[in-house]
Structure 1
Amino acid sequence: MSRVLAVRLDSDGDVLLTGPALRALAASADRLDLLVSPAGRAAAELLPAVAEVLVFDAPWSGYAPAPVDAGAVHALVDSLAARRYDRAVIFTSFHQSPLPTALLARLAGIGFVAATSEDYPGSLLDVRHRRPDGLHEVEAALDLAHAAGGALPDGDRGRLAVRGPLPPVDHLVPAAPYVVLHPCASVPARSPEPGHAAAIAAALRAAGWAVLVTGGRGERELA
């Protein structure tokens, strides 16, 4: 029985973008589990390829990382070792290093580890993938999945897919053509100023679109 651990220690948006790559890995595995940060758990639980979601607050990931907790690190290694994974595939953004996670995977006894890494990995990686320039995050993740032996099944076009049924939103969605505006981001520098976001919404309304503004629980004020 082939057991694969995929890792994406990022926020919900990044986890959703990894969905097609996870389906590519799951297509040739008996089981695929996904290790995420607390910020990515909600999205991970929506992905249809994932058998189990594991959560770890990594001290090397995120913009407000948790302090190093030796007990939590040892507990994660023990948990991964008990699941006896055959392969681990670590997905990261271009500015992140997969090597801390790769070290834990090795300590957990995982014999095959693949990741995209600009840094010299020593013996931590079996597949040291290089990310081609100009790829979208979805394409970059799929490229790594292919390098690790995965492939999308026939008929899967590599688009967003989530588990159903989703909560009904008919009462929130107008009959007229609409645009979803999400003015929030995990990094403040990536979010428009509130006045700019309001101007975007006003311009869309003036062009005849209904505007639906979305945000997470911690983004209510801006939304």
Structure 2
Amino acid sequence: VFDLPIAETTLAYILMIVKRMPEFLAQQRARTWRKHALREAAGLTVGLVGLGSIGMEIARLCHGLGMRVLATRRHPERAAAYVDEVFSGERLGEMLAASDFVVIAVPLTTETRGLIGEAQLRQMKATAWLINIARGAVVDESALVTALREGWIAGAALDVFVAEPLPEESPLWALDNVILTPHNSWSTPHLQEREAALFLDNLSRYLSGAPLRNVVDKDLGY
């Protein structure tokens, strides 16, 4: 239901960053005419922390831009379309070190809470950006603020936070290398029709004894 709008938001962040749109918008407000050297997304590497349905949709769109796509997942032996290399969770650091953009796309569970902390942020490139469209608590927000202030990473694009709405006193508001959106990446005009289609498909599957879609594993927490 939310795969495409969240994936498109992720792509929007990436394109905003490589085309330096936040700087151009600031210049527009200041009536300043200044050109900048820009990059292309093609050829850059995106690392997906999590490869569920949202992660796979992000992979598809990034692959379409010509990006190299890496990902971690619980079962790395399973091949994934549009992904160049799949890593186990134990090899997360290896993927972080190779990525120009790290996208958090895992559910919040006891295992993933605080998954990205100081150690992981220090493993990222100094030129890399962290993108979180999953849940705020997957990232240690205090460590992230330090990483952004001290230049461990280049910046962050965040749609989710530990506390929402983001408190006015949060230092994230004032950092120039942060793009903030108010947990809005899921928004789409097609929500109700997709929910209805999923319900009707699962009803048909249930009545025919076929496997259901989007079944929650209570042991895993998602």
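Laboratory data are not the source of any read-out in this text; all were calculated from the coordinates shown. Source: prediction; values computed, not measured. Cβ atoms are built from the backbone, for glycine too; each structure is taken alone.
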Item to check | When mean count of other Cβ atoms within 10 Å over residues 152-159 is computed for each of 1, 2, the largest belongs to | outcome: 2
Next on the checklist: I have 19.2, 59 for Rg and Dmax of the Cα atoms in Å, calculated from one of the structures 1, 2. Which structure is it?
Outcome noted: 1
Next on the checklist: Quick check: 2.7 is what I get for mean projected area of the Cα convex hull in nm², for residues 128-167 alone, calculated from one of 1, 2. Which structure matches?
Outcome noted: 2
Checklist entry - Can you tell which of 1, 2 yields -8500 when helix-only ellipticity at 222 nm (-39500 (n - 2.57) for each DSSP H run of 4 or more, over all residues; to 500) is derived from it? => result 1
Checklist entry - For structures 1, 2, which has the highest computed value of mean count of other Cβ atoms within 10 Å over residues 64-71? => result 2
Checklist entry - Comparing distance in nm of label points 7 Å out along Cα→Cβ at positions 8 and 184 across 1, 2, which is largest? => result 1
Next on the checklist: Going by Kirkwood radius over Cα pairs in Å, for residues 72-191 alone, which of structures 1, 2 comes out largest?
Outcome noted: 1
Item to check | Structures 1, 2, by FRET efficiency 1/(1 + (r/R0)^6) of positions 24 and 176 (r between Cβ atoms, R0 = 41 Å, to 0.05): label with the highest value | outcome: 2
Next on the checklist: For mean count of other Cβ atoms within 10 Å over residues 56-63, which structure out of 1, 2 has the highest calculated value?
Outcome noted: 2
